[in-house]
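Undergrad: What follows are several structures.
What follows is calculated from the coordinates using simple rules that are stated; it is not laboratory data. Because the structure is a prediction, the values reported are computed rather than measured. Cβ atoms are built from the backbone, for glycine too; each structure is taken alone.
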Structure 1
Amino acid sequence: MTHPVRDDALSALPDDCRAELASIVGHENLVLDPRALALASSDLIDWPWQRPALAVVKPRSTEETARLAGVAGQHGIPLIARGAGLSYSGGGVPGGAAIVVDTANLASIDIHADDRHARVGAGTPWEALAQALAPHGLKPAQPMPISGVHTTVGGAASQGMPGGLDGIIGLTVVLADGTVARTGSGARRHGSAFQRYWGPDLTGIFLGDCGAHGIKTEISLRLAPVRPLRFASFSCPDGATGLGLMTGLLQAGLATRVVANGPGNGPGAGAPWTLHVTVEGATEGAADSVLAAVRADCARRATEIDADVPRRLHARPFSIRGFVGLEGERWLPVHGVLPLTRAPSCLAALRRLLADRADELEAHGIRYAWTLSSTGPYVTLEPMFYWDDALTPLHLYYLSDRHRERFSGRRDAAPARVLVRQIRDDVRQAMDAHDAVHAQLGRYFPYRSALGDGAGELAARIKRALDPDGRMHPDTLQA
């Protein structure tokens with residue numbers, strides 16, 4: 001069976017399509033309200049090309065997802081899968097006629113504690129998964145995002161994470177034509193999803209694809225025991241010192257997680273950098289030994305301070321306030337994941353770039369700060385920009401009632417937004433010149449243009465095989 005090419009000219013959902021979708025998911029799970037459609041068609045950036053979805057559907061199962069994919073295909077309407085929608089690269093934002101598939105109802109959690117794996121619905125928030133695993137003394141082996149109070153397991157699987165997705169061992173995916181495919185050991189007719197590697201690694205085709213290869217409905221995750229942790233923090237005289245200590249700890253394999261924070265051009269611009277280290281061990285004694293090694297390594301170039309920051313981050317690992325500033329400012333980061341040896345020169349280049357734009361930044365009231373982080377043999381550099389501006393409906397939706405009241409009614413600052421986006425582009429290009437790669441590629445970070453000829457042809461063939469009419473997340477991964 002062949003499907004019609006996608007129809008980007010539609011301005012409203014056809015009546016027969018609407019009736020078919022309602023018969024699958026129920027009228028309560030078919031959203032047509034204009035304000036709700038606009039909200040579900042946005043992320044943290046104001047994209048000039050974004051367009052409200054024709055509808056939002058909320059399937060309750062893989063079967064319903066497959067059926068609605070078939071209906072959309074018959075009508076030539078693109079599909080865009082959505083978790084929390086809190087990305088900043090446009091991959092989940094419609095640029096033409098589309099149906100948004102909201103995965104919120106796909107939130108099951110099936111824990112196999114003794115076999116150390118779990119199968120969860122794509123719409124499961126990370127915080128909900130962590131809470132379900134806690135009584136078992138387990139955690140996902142996959143590092144969890146700080147935004148996990150709302151962001152979902154399926155969202156991370158699609159968007160990717162700076163440290164990779166090695167903790168994901170299998171998927172259930174609905175393809176563009178409604179085919180349901182399972183990957184990993186769970187792909188067998190009667191097999192459990194306990195192992196990723198069984199034959200060719202089909203799981204990897206769908207990880208970090210930003211939804212372009214299919215709609216994930218279930219994710220199988222490796223589980224790990226919760227182990228003893230220790231924390232340490234250090235004050236560093238400058239960013240080069242902090243980054244040097246960070247890379248040394250990562251090269252030695254001493255740190256489970258390292259975060260460095262540095263001042264930019266805002267208040268406290270001359271303050272020292274801080275380095276926050278989390279280590280773990282198989283036993284309490286082993287954790288103490290690793291911590292002692294970290295302290296000995298850092299003491300030569302930094303001053304130990306109270307480790308309140310990493311302790312608090314561990315005690316409350318999830319936060320949504322990071323999507324605005326402390327006083328409700330707009331927030332926009334740009335990240336690059338770099339080899340350990342390239343991170344120092346990249347940081348120096350970025351600091352020069354922003355110093356050269358200091359007057360423009362000051363004129364528009366734009367502040368920035370630095371966050372460097374890692375959970376493995378890489379460094380994520382992430383300058384974060386803040387400025388006073390009106391918040392979008394998506395920002396307000398996720399804020400608490402108290403903060404929504406505090407931060408509403410801000411004056412629009414379009415010129416500042418334009419400048420931030422221009423500088424973000426410059427930062428991205430500088431990172432790429434230092435061998436950076438990126439998570440959440442979406443429509444923003446280079447992918448197709450960065451691939452070698454053979455890899456580009458392979459990527460194109462995979463896309464054509466899975467989605468010949470280009471209806472899954474149109475234009476995603478094409479930058």
Structure 2
Amino acid sequence: MATDHQRLDSLLTSACTRFADRPALTDDTGSLTYAELAAEAAALRTELVSAGHRAADPVLVRVGNRSADLAAQLAVWQARGIVVPVHRSTPDAVLSETAERTGARLVLDVVHTAGDRTRGLGPAWARVPGELDADQALVAFTSGTTGRPKGVVLSHRALTAKLRAVAEVLPFRPGDQALQVLQLNFTFGQWTSLLTLATGGTLHLLPRFDAPGVLRRLAARPADRIAVVPSMLRLVDRELSTPGTGAELSAALRASGGPRTWITGGEPLPAGLGRRLQAALPGSGIADVYGLSETSTSDFILTPDQYGTAAGTIGRPSPGVEFRIATGDGPPRPPVPGTVGELCLRTPHLMTGYLDDPAATRAAMDGDWLRTGDLATVRPADGMVELVGRKKQLISRGGAKIAPLEVERPYTQHPAGAGCLAVGVPDPMLGERVHLLFVAAPGTSPTEEELRAHGRRHLEPYQVPERVHFVTELPLGRTGKTDRAAAARLAVAATAGAGAGAETGASR
């Protein structure tokens with residue numbers, strides 16, 4: 001990967017020149033070579049300028065995993081604009097709110113015919129002077145489950161530096177075949193797409209994730225890698241565990257070589273799920289990536305060669321990333337193995353700030369250190385970093401603070417477990433009680449008492465779930481991550497239903 005580029009448009013334009021005749025992108029409508037990608041971007045850039053685009057203007061780019069969506073982003077960057085990716089399924093009301101918040105005057109959508117792809121958004125929204133400039137590349141809106149999502153402003157310098165850092169750890173090579181099911185309106189989809197193109201690979205875009213279809217495609221047309229979130233791997237596990245067809249599909253994937261690497265991130269991958277996947281597909285490695293939009297993602301990487309001995313951890317920092325641990329209300333300090341505290345990061349890949357929210361930006365920082373809100377510890381045996389939970393998601397039971405991931409960890413190792421979430425259910429005496437949502441692996445039928453007994457063997461007494469609610473799948477938010485707030489509501493509803501003698505879909 002070229003090291004002398006500090007803008008994404010420069011990095012990608014260089015790749016288009018170096019790999020001109022090679023295939024860059026495919027989707028369900030066809031394919032583009034690198035030369036064709038450059039030509040498409042140039043045409044879109046001309047349309048933008050003709051429509052009144054100015055340097056440092058944000059542009060809403062409608063995305064939905066089409067090849068031309070990447071050309072649209074490149075066009076905006078070449079025109080010294082700032083990309084604000086918005087999915088095509090996003091309602092008009094949300095689109096208007098996004099335009100108002102960013103000050104965008106134009107929206108670019110490649111599904112329309114040439115000449116109609118760029119349109120105005122009506123009256124120009126007022127923009128905070130100096131809030132955005134041409135050094136900024138992207139505004140990524142975080143996916144909070146409550147409140148208004150924050151707009152994370154990321155610069156060209158931060159993003160190109162992070163791509164180079166990841167390329168030092170994970171192999172992204174010219175000619176690689178990468179299957180992309182993640183959407184471009186999320187930073188995980190962005191960096192895996194951009195790094196594939198920057199290194200001369202071919203990105204095969206699918207409009208959505210469908211586990212049977214993706215696995216059949218991988219069996220017929222092997223890929224070097226596919227980026228997924230753990231909820232997708234749970235569906236893969238279900239398909240591979242289906243009696244009869246699962247064994248046939250596993251055999252076909254092994255024969256084809258399957259994906260060389262599953263890159264997973266967005267939330268912790270349960271160790272048991274990862275190990276089942278490796279057992280079914282021994283030729284496929286797992287790279288587990290942890291990162292925040294605020295730090296251009298990919299802050300820690302557990303590589304495939306480390307996964308066998310460190311599954312369940314997030315590995316070690318990627319190049320350029322430093323970390324400390326803050327205990328209680330204290331400042332970030334060098335980590336002491338075995339001590340649990342808030343993970344704090346210092347990195348050259350840090351966001352410029354939250355859009356139009358300087359107070360939130362200040363609150364996230366402690367000097368040079370970004371407070372992640374994640375609780376972590378360093379394993380004494382090997383120095384690997386392990387997430388323990390979210391600082392604001394602690395379950396408070398009778399004064400004891402319990403991290404959900406601590407409760408979940410032994411259940412991710414349970415042979416009958418395909419997924420679980422620990423939540424706190426309000427209780428008038430204790431404040432909260434620990435409940436567990438549990439997805440049983442195909443072909444298994446664990447009982448609630450068996451699972452509680454498993455907890456008693458591995459957890460402190462106060463951490464053992466007092467109720468286990470069996471569900472067919474875990475609730476997901478709009479990014480595909482598990483939604484703990486929705487899980488807590490399910491547990492509360494199931495408890496109320498059970499108390500009334502009613503059958504519920506969440507308990508048995």
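Undergrad: Identify the structure, out of 1, 2, from whose coordinates distance in nm of label points 7 Å out along Cα→Cβ at positions 132 and 212 was calculated to give 4.3.
TA: 2
Undergrad: From 1, 2, which structure was semi-axes √(5λ) of the Cα gyration tensor in Å, for residues 220-403 alone = 30, 22, 15 calculated on?
TA: Going label by label, the one that fits is 1.
Undergrad: Thinking only about FRET efficiency 1/(1 + (r/R0)^6) of positions 316 and 340 (r between Cβ atoms, R0 = 30 Å, to 0.05), which of 1, 2 has the largest value?
TA: When FRET efficiency 1/(1 + (r/R0)^6) of positions 316 and 340 (r between Cβ atoms, R0 = 30 Å, to 0.05) is calculated for 1, 2, structure 2 comes out on top.
Undergrad: Comparing relative contact order in percent (Cα under 8 Å, 6 or more apart) across 1, 2, which is largest?
TA: Largest one: structure 1.
Undergrad: Using the calculated result -0.55 for log10 I(q)/I(0) by the Debye sum over Cα atoms at q = 0.20 Å⁻¹, for residues 284-323 alone, pick out the matching structure from 1, 2.
TA: Only one of 1, 2 returns -0.55 for log10 I(q)/I(0) by the Debye sum over Cα atoms at q = 0.20 Å⁻¹, for residues 284-323 alone, namely 2.
Undergrad: Comparing distance in nm of label points 7 Å out along Cα→Cβ at positions 148 and 436 across 1, 2, which structure shows the greatest value?
TA: 2
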